[in-house]
Structure P
Amino acid sequence: MLFELWMVSIGLALSLGGRFQHLNQAHIRYPVILILCFIVYLFGFLFYDVPHVKAISAILYQGVLFSLLIFLFLNVNTIGFPLILAGFLLNLIVIVTNDGVMPVNERGIILAGLSEQLQLLRQGDGKHVLMDQHSKLWFLGDFIPLPRPYGMRQVISLGDFILSIGVTRFLYCLLLNTEKDKGKEKKEEKAVQ
């Protein structure tokens, strides 16, 4: 993901008068779904090498993806979430059509300076696989390299980029409290009519 972009949006919002206190005013429905998804994903990541966890990691991953999809649909009316949902759906489509794994472009990995991860991808990490001639919808897979001087070297997909723009918009507007202001404007418009 484009974590650095999120940090820039937070910095920009704060420099324009945004406040962290506005974070508690986020109108996110069912945040417990997001928290549980994070915990399950982290569990699968940390204990992937444990035989019993490795055996069920695909099921855990699919459960997280399905739960995130529900969470995003429940929050689609929140600012930024339509883009987050669109990016997530693009990623989900390519994952589903490639048997539950995200195809990653080998050249992108090399250009991003992550050659040391090629062996891991050749072995399979349960969530990613190297692109080959059998990869479906390769243009939705991870093929955009982000090398140095970019902060965190990585290879991202179009879905990752769109999703990150949505998160950036959400954070920026939330810190500046523009979502609340937008609601006030709508109420004032209705009152005038």
Structure Q
Amino acid sequence: MSLIGAVSMGTGVMIGAGILALTGQIAELAGSLFPLAFLAAAIVTAFSAYSYVKLSNAYPSAGGIGMFLQKAYGKGTITAVGALLMYFSMVVNESLVARTFGTYIVQIFNIDPSSWIVTALSISVLIFAFLLNISGNRMIGLFSLVMAFIKIGGILIFAIGGLWISGVSFENTNIITSNTSGTSITDIM
């Protein structure tokens, strides 16, 4: 996969899962404490990102978390169990994101969230992800690039719409200066 494809995939995952899917659920659960929950998540994410950057610089490889575990614990049971746990956590995460997608889609059409349609949409998303993954790195990179542009464009549209609805104006405001001669402190005295 190319650098542009990898960056697009990372951007797409962060926007898709982190901003569009999970943030709404966390906001609903946290209520008025949402800003603090968001800040805590940002701090944890920053530590995680920093760790991955340092590990990637120390051990450049396409092996990812499995290779990091092998460097830390050697080839053995601990590495295998850690890699399997990471794999299972990714499967659970992808399933939760797919379920969230299905739930959000049915809300648009006023369909009951406990309907079988949510499950069908979730399974469809997982099948699509599987088919995309087996299609190869070039297709994944291209798809990631297109989806990253769509997501960023959508966020920009929402941001501009929000500013427009709130009444923010970007019109040029001219400051009219008047003649101030004769109004200095020495003129007054």
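Tabulated data
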| item | result |
| --- | --- |
| Among P, Q, structure where helix-only ellipticity at 222 nm (-39500 (n - 2.57) for each DSSP H run of 4 or more, over all residues; to 500) as derived comes to -25000 | Q |
| Source structure (of P, Q) for FRET efficiency 1/(1 + (r/R0)^6) of positions 129 and 169 (r between Cβ atoms, R0 = 30 Å, to 0.05), computed value 0.45 | P |
| Entry that produces 11.9 once mean count of other Cβ atoms within 10 Å over residues 73-80 is calculated, selected from P, Q | Q |
| Label whose coordinates, when Rg/Rh (Cα atoms, Kirkwood Rh) is calculated, return 1.03 (choices P, Q) | P |
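Values quoted throughout were computed directly from the atomic coordinates according to the rules given, and no laboratory measurement underlies them. Computed from a predicted model, the values in this text were never measured in an experiment. Cβ atoms are built from the backbone, for glycine too; each structure is taken alone.
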